[in-house]
Structures are given as C-alpha cells and as structure tokens.
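Below you'll find the structures, each written out as structure tokens.
All of the numbers you see were taken from the coordinates with simple rules; none came from a lab. These figures come from a predicted structure and were not determined experimentally. Cβ atoms are built from the backbone, for glycine too; each structure is taken alone.
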Structure I
Amino acid sequence: MSCDIPERLGKYSVLREINRGSMGIVYLGHDPFLDRPVALKVAHPEQLHDEASGARYRRMFFNEAHTAGRLTHPNIISIFDAGVDAEICYIVMEYVEGGATLKPFCRGDNLLPIEKVVEIVFKCAKALDYAHRQGVVHRDIKPTNLLLTVEKDIKIGDFSIAHMSRVDSTATLPLGLAGSPRYMSPEQITEETLTNQTDIFSLGLVMYELLSGRHPFAAETFSRLLQRILNDTPIPLQEVRSGIGDELASIVAKALAKDRAQRYQMGGELAADLSKAFANLLDKPRENTSEREKFRVTQQLAFFHGFPESEIWEILHAGVWQQVSSGAEIVVEGERDDAFFVIVAGEVTVRKQGQALCHLQTGDCFGEMGYLSHASRTATIVARQPTSLLKLNAAVIHQVSLNCQVRFLKVFLRTLIHRLSVTTEQALQ
C-alpha cells in the first residue's frame with residue numbers, strides 16, 4: 001500500500017491495492033458497520049492538486065458517484081458512498097471479487113464460447129438500457145470497464161466520464177471529445193451531440209472483439225484509427241470466425257452502424273435480438289470437432305511449424321473450418337475467388353479439363369494463385385474422401401496481428417515457390 005494512503009478513509013479500513021488507472025487507485029476496503037468488503041477508489045493527489053487541471057479532474061472523479069450513484073442494477077457496479085478525508089478524495093463502491101476485466105478475452109488465443117459472449121453482451125445491453133432510461137450515458141464502454149465476477153456474471157464500471165441528461169431517453173448531450181479512442185462512436189469523434197446510441201456502438205465494438213479476437217478498425221496510428229471508425233465497414237464476422245451465423249453477424253453490424261438511424265435505438269432492442277440469437281445457438285447441433293481439437297490438429301501440420309500458439313489461434317479464428325464429403329467439388333475450374341485452403345485431414349484430387357493431374361493429402365494446400373490475384377481457378381479440386389479444410393482469404397488474414405501476417409506470408413510464398421518449381425520441372429520432362 002502506498003505510504004500516502006492512511007489505514008482508514010472515513011469509517012472504512014483500507015486493506016490493499018487492487019488496481020490503478022488514469023482516474024485513481026482502487027483499494028480493497030472494509031465497511032465495519034455492514035461488515036462487508038468494499039472497493040475504495042482514491043483520486044491521484046498529484047492530479048488533484050495540479051493548478052491547470054485539478055478542478056476539472058476533481059469534477060470528473062466525483063462525477064462517477066453523481067451519475068452511477070443513482071443507478072441500481074445487478075449488472076452495474078453499485079456506488080455506496082463518497083467523501084473527502086484529510087484532502088483525500090474517495091468513492092466507495094461494490095467490491096467485485098475476482099473482478100477480471102474482459103480484456104484478456106479479446107485475444108485470439110483466449111476467446112470465450114460464442115454463447116457466453118452473447119450472454120455477456122445481452123446483460124450489458126439490458127444494463128445500458130436501464131441506465132439510459134435514467135438519463136445516464138456512460139461514454140466509455142470498453143473491455144477494461146466490464147468486469148467478470150467469479151460466477152462469470154458481468155458488471156459495468158467506471159462512470160467517471162458519464163453524463164446525465166433529463167430522465168428522457170431522447171435527450172441529447174452537447175459534449176466534447178471524451179472517451180477511449182478505440183471504442184468511440186463516429187459521433188464522439190466528430191463531437192456531435194450524443195445520445196445513448198454512442199454506448200451501443202461501443203458495446204458493438206466490444207462484442208466484435210470478444211467474438212473475433214481483433215478490433216474491427218485496428219490501425220497503427222491514432223488518425224488512421226479515427227478515419228477507419230468513421231469510414232470503414234468491418235469484415236463480416238462470418239468471415240472471421242467459424243460458427244458465427246448470419247443472424248449474429250447482422251446484430252453486431254447493426255450495433256456498429258455509422259448512421260444512427262440504422263443503429264439500435266435502445267439497448268433493449270439489442271438485447272431482444274441477442275435473446276433470439278442465443279436461443280437459436282442453443283438449438284444448433286454442436287460441431288463434431290472442438291476448438292481445442294482443431295488447434296491440436298492444426299498445430300501438427302507442416303505449414304504451421306514455427307508458428308507460436310497464439311498465432312495459430314489467430315489463424316484458426318480468422319479462417320473457416322470446412323468438412324466436405326467424398327466427391328464434393330471444393331474449387332471449380334473457371335470460377336473466380338480468393339480462397340486458400342490447407343488440408344487438415346483427408347485427400348483431394350486436382351483435375352484440369354476433366355483429367356486427374358495429382359492428389360494432395362493432409363498438410364498440403366491449394367488455391368495460392370486465387371488468394372494472390374483473385375484470378376479464375378485453373379483446375380478443379382475434388383475430395384477423394386471425407387476431408388477437413390482450413391479456408392482462408394486475404395481479407396481476414398489482413399486482420400490478424402502484423403507478426404502473424406508476416407509469418408503466414410513467408411510460409412505461403414515458400415509454398416508457392418515450391419509449387420511453381422515442381423510444376424516447371426514437370427513441364428520440362
């Protein structure tokens with residue numbers, strides 16, 4: 001514990017530090033009157049006493065107690081008290097035991113099951129609907145402000161930059177640029193008047209990350225990030241992770257609509273659609289191959305030798321896992337597409353103008369030229385037996401991490417050069 005923090009704040013005992021962020025340090029405390037643990041959020045003294053920005057920081061700090069303090073919802077962290085003790089400003093909040101944020105579950109190698117993501121976002125949407133109807137707009141919905149309890153329930157926290165309007169969900173707020181850039185809505189970026197729909201857009205960004213392991217508008221610079229949020233359309237989730245159907249992908253796309261007239265108007269509408277999607281997910285038969293088994297099989301393929309586990313997970317979530325029956329045409333001569341395939345299990349035949357040229361087996365790949373140039377297929381590929389394939393295209397590979405892209409491209413080009421070399425040798429014989 002910092003030596004600047006006393007053993008007590010008001011009536012609360014201070015036990016140990018839990019976390020720290022831009023708005024303050026959070027300690028585990030104890031309420032002796034109700035005999036329960038509490039979280040004590042303490043303002044940074046150096047920011048509080050800054051001549052230029054101290055007054056603004058103080059207002060923002062206590063803004064959380066002012067806004068969230070009026071909210072009582074099972075999926076919103078409760079605010080119990082606030083005060084000043086010997087010039088130390090503090091807020092007393094509900095203590096979320098084991099409160100890990102959603103941030104670790106936004107990585108490609110650590111994704112939650114699709115059903116769990118839908119459940120989490122459903123609860124967040126319902127909680128935001130409640131807050132919005134109380135006139136509170138959060139303005140900073142992001143993975144690190146969403147806490148998972150030990151029981152895997154969800155709690156929305158950190159209302160430090162939230163704003164209150166009249167208790168009227170249609171009221172707008174003339175606000176300046178505020179929030180975390182990666183999770184801002186287009187109207188936050190352009191500093192337009194805000195409605196509750198800004199939180200829905202941010203929640204859509206979080207859902208996209210939880211489902212795919214990547215940000216839909218990832219960029220290397222701040223300006224490029226803002227431009228992508230304002231102008232780009234995310235890759236449809238069906239193309240990013242197998243198992244995501246059109247219904248769920250459409251829900252996320254509607255939450256991320258740049259035009260507010262096309263976006264969900266209220267969190268309750270989003271929650272209703274998610275409820276239907278969740279029921280449909282439960283009704284679907286489970287895939288025969290688990291995610292862990294897919295990883296184990298893919299890791300053993302020669303194509304992926306040298307890939308770190310995290311990057312194999314990225315590739316798996318970027319690609320589509322396909323099961324094809326014996327005799328099925330996978331690629332058809334003359335058709336145009338950009339898919340590249342790795343044979344995970346099974347065997348295929350390469351045919352040109354009806355003549356069998358060769359067979360490809362587990363670990364082999366095909367479709368390199370289509371992937372590179374989106375050119376017409378020069379041969380037909382037919383499954384000789386039930387076959388499992390990992391299907392990839394350039395658009396989704398561009399969304400994985402830069403290191404993963406570079407490693408994939410090196411192996412891809414090495415494979416392509418080998419294929420061209422073999423073809424040349426055969427032509428010269």
Structure II
Amino acid sequence: MTPPPADSSAVLDRPGGVSPLEALFAQGRVRGSLAMLGPAFVAAIAYVDPGNFATNIQAGARYGYLLLWVVLAANLMAMLIQYLSAKLGVVTGLNLPELCRARYPRFVSTGLWVQAEVISMSTDIAEFLGAALGLNLLFHVPLFSAGVITGIVAFAILGLQRRGFRRFELAITGLLGLIFLGFLYETLRIGPSASRSLHGTFVPHLAGGASVYLAVGIVGATVMPHVIYLHSALTQGRTPVRDDDERRRVLRFERVDVLVALGFAGIINLTMLAVAAKLFHTRALSGLDTIQQAHHELGRLVGGTAALAFAVALLASGISSSSVGTYAGQIVMAGFVGLRIPVAVRRLVTMTPALVVLAAGVSPTRALVASQVVLSFGIPFALVPLVLLTRDRRVMGAYANRGLTNAAAIAISGLVTALNIYLLADKVL
C-alpha cells in the first residue's frame with residue numbers, strides 16, 4: 001500500500017467541473033465553514049472522558065490549584081499532536097495505522113497493533129466505569145447493570161455512522177457541549193479563585209512523587225493514543241481535493257477545527273480541576289479520592305443542582321467517549337493488520353475487562369486513575385510513528401513538518417517518555 005503523492009492533481013471534479021470543496025461552499029460561506037468542522041470534536045471527546053474526571057478531581061482535592069499547569073501543557077501538546085494526525089490523513093489519504101503497515105516491517109506494525117489493543121481496553125475501562133458511575137449516581141442503577149446499558153447505548157451511537165459521518169460527529173459534538181455546559185454551571189456556581197487559578201496555570205511546580213503520579217495521569221487522560229490514530233482516519237478523504245490550493249484550504253480548516261474543539265476540552269479540564277481545588281482542598285477534603293464522594297460533597301456543599309450537573313456531564317462523557325473508543329479500535333485493527341470484525345463483536349471484547357472490574361467491586365475511581373497511567377505509556381508508540389511519518393518528505397511531500405514543528409513534537413515525545421520512566425522508577429524502586 002503506497003500513499004498518493006502529496007502533489008497529486010488527480011481530477012476529483014463533479015459534473016460541471018465543480019470540485020466537492022467548491023460545491024460545499026456553494027451552499028454559503030458560513031454553512032460551508034461549519035460543514036468543514038467536526039473531526040476534531042470527535043477526537044476532543046476523548047480528552048474529557050471519565051479518566052479526566054478522576055485525575056482532575058484527585059489533583060484538585062489533594063494539591064489545590066498546583067497542577068493546573070499540567071492540564072494546560074497537556075492540552076497544548078494535544079493540539080499539536082491532533083493537528084499532525086489530521087494533516088496526515090488530508091495529505092496522504094491514508095490513516096496512521098495504514099501508513100505504519102505500508103512503510104514498516106510486518107513485525108513492527110503487528111507489535112504496534114498489539115500494544116494499541118491493550119491501550120484500547122484500558123481506555124474502555126475508564127469510559128465504561130465513568131458512564132456506569134453516571135447512571136448509578138443519577139438513577140441508582142447497579143454498577144454492573146449500568147455497564148451493560150453503557151455498551152448498548154454506545155453501540156446505538158456508533159450506528160449513526162451508517163447514515164453518514166456527519167450525524168455521528170453532530171451527536172458527539174452535542175454530548176461535548178453538554179459536558180461543557182455542566183462545568184460552566186459548576187464554575188459559575190462555585191467560583192474558583194481567579195488569582196490562584198492563574199498562578200497554578202502558568203507557574204509550573206510539583207510536590208513530590210505522588211504529584212508526579214497524578215501529573216502523568218493527567219497527561220495520560222489528556223493526550224489519548226487511540227485518538228492520535230483515529231483523527232487521521234476522520235480526515236482521510238473526508239473532503240476530496242483536486243489540487244494543492246484546495247488541500248491547503250482544507251488544512252487551514254483543520255487547524256481551526258483543532259483549536260476550537262480542543263480549546264473547549266481544555267477549558268472543561270481546567271475548570272474541573274479548579275472547581276475541585278476550591279470546593280475540596282480548602283475544606284479539609286484533600287483525602288477525597290472517589291467520584292462518588294465528589295458527587296456527594298457537591299450536593300452537600302453546593303446543592304442538588306450542582307450534583308445533578310456533575311452526574312449528567314459524567315454520563316455524557318462516558319457514553320460518548322466509549323463510542324469514540326470503539327470506532328478508534330476498528331481503525332487500529334483494520335489499519336495495522338488488515339483485520340475487520342463486526343462492531344458488535346469488538347464492543348463485547350473491549351467492554352469485558354471493564355465489566356470484570358465492575359463485577360469484582362474494584363474502586364471505580366482508583367481503576368480510572370490507574371487506567372490513565374497505563375494510557376500514558378501508550379502515547380510514545382502512537383506519537384513517534386506520527387512524528388516520523390509527518391516529517392518524511394517521501395510521505396508528505398511539500399507538507400512535511402518544518403524544523404520548529406519537528407522540534408516541538410520530538411520534545412513532547414521525550415517529555416512523556418521521561419515522565420513514564422520516572423513514574424516506573426518511583427513505584428518499583
């Protein structure tokens with residue numbers, strides 16, 4: 001499988017000589033611009049999944065505003081990473097797993113697939129546990145039953161793809177908006193300290209090994225390996241282009257898409273941690289370590305509406321991210337090893353570990369945090385091939401990364417790897 005050359009000028013005209021991109025904007029500039037947005041919003045839902053709830057709440061309760069800078073840094077890293085993934089799909093017409101299979105030895109692509117499947121199951125644990133907790137908090141559904149319901153609802157959302165990618169994108173974007181509104185209400189109602197929030201956001205600082213563990217968890221919860229793979233699939237062939245002018249135009253929209261969507265995700269994560277810092281750290285609740293406790297204390301200290309908004313946001317996060325995770329798993333398997341299985345079968349396989357955790361009575365919040373740390377170990381295996389491919393002129397042609405972009409991407413890879421090594425040494429030695 002060889003990617004098409006970046007300077008391809010294949011004719012993609014519709015009848016009458018109008019390209020798909022021109023036809024899109026013939027409906028109106030605003031309507032056309034909105035239609036170009038969407039892939040990054042699907043990817044962004046993974047950046048506000050239930051794992052973020054667990055790590056942000058624990059970080060805020062234990063360390064106040066201290067780790068806000070980690071959230072900001074992780075979100076900025078995510079913006080660059082997701083744009084590189086989107087660019088790869090637009091320029092080559094292939095996704096990241098497909099390109100790995102085409103350009104690397106078989107044992108490399110197979111190894112990448114195996115670790116990606118492990119990461120996918122870890123992702124599903126976080127997403128299923130979060131949605132199950134949301135259902136439990138809202139309707140008192142037993143956790144195991146809530147996990148089964150989550151699987152059914154996520155499968156229904158995935159079914160929207162059969163009616164076109166746009167309906168799926170709009171459903172996920174709507175759920176992202178619901179999460180945003182939930183934490184907007186929490187922020188306005190609770191009112192975190194503006195000065196302490198600014199200090200925590202822009203003055204990097206850590207407080208020992210335990211804070212590093214949470215910092216790595218925040219990075220793992222924010223920079224998600226499976227959506228690094230997925231974003232390139234969401235943009236490949238989404239808007240066919242006939243020349244480099246149209247390709248550059250599509251890439252400009254992809255940059256806007258990433259900035260807006262991940263900007264929303266970043267605001268949600270920052271407000272989530274700041275709310276926890278204001279409400280729990282300053283009230284001697286630094287030992288709070290479960291989502292259920294956070295929900296209970298929200299109701300006790302702020303009121304039932306705040307607790308309801310929190311639970312609804314958690315449920316929306318779990319269901320939407322679970323759907324996106326399954327979609328990403330399909331892309332990973334088909335791309336790396338050329339295997340395709342029915343979505344229902346994949347849904348059952350990946351949800352099994354989460355159901356086992358629920359049936360075993362393991363603390364959902366602790367399992368969520370641990371899953372995010374596991375996810376952070378998978379980031380380099382997605383990020384390094386992405387950087388290598390997007391800097392390669394044989395793959396990207398004139399769209400290969402420039403020096404500053406390469407330096408930033410390499411620095412991100414090195415930082416994440418160093419954090420993981422530190423965490424491993426801290427826990428083992």
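As an exercise: helix-only ellipticity at 222 nm (-39500 (n - 2.57) for each DSSP H run of 4 or more, over all residues; to 500), calculated from one structure in I, II, equals -26000. Which structure is it? Kindly include the intermediate steps, with their values, before the conclusion.
Working: I: -11000; II: -26000.
Matching structure: II.
Figure out for me which of the structures I, II the number 4.2 belongs to, where distance in nm of label points 7 Å out along Cα→Cβ at positions 29 and 53 was derived from the coordinates. Kindly include the intermediate steps, with their values, before the conclusion.
Details: I: 2.5; II: 4.2.
It traces back to II.
Let me ask something else about it. If you rank structures I, II by Cα Rg over 2.2 N^0.38 Å, for residues 181-268 alone, which sits at the top with the largest value?
On the way: I: 1.03; II: 1.53.
Max of Cα Rg over 2.2 N^0.38 Å, for residues 181-268 alone: II.
Work out distance in nm of label points 7 Å out along Cα→Cβ at positions 189 and 301 for each of structures I, II, then name the structure with the largest result. All intermediate terms of the calculation are to be shown ahead of the outcome.
Values: I: 3.5; II: 1.3.
By distance in nm of label points 7 Å out along Cα→Cβ at positions 189 and 301, the leading structure of I, II is I.
Comparing structures I, II by Cα Rg over 2.2 N^0.38 Å, which one has the largest value? Each step should come with its number before you reach the end.
Numbers: I: 1.18; II: 0.96.
The maximum falls on structure I.
State the single structure among I, II that was used to calculate relative contact order in percent (Cα under 8 Å, 6 or more apart), giving 37.
The structure behind it is II.
For percent of Cα pairs over 25 Å apart, for residues 133-244 alone, the calculated result is 26, so let me know which of I, II that is.
Values: I: 26; II: 52.
Going label by label, the one that fits is I.
Taking FRET efficiency 1/(1 + (r/R0)^6) of positions 109 and 421 (r between Cβ atoms, R0 = 35 Å, to 0.05) from the coordinates of each of I, II, which one would give 0.90?
Values: I: 0.55; II: 0.90.
The read-out comes from structure II.
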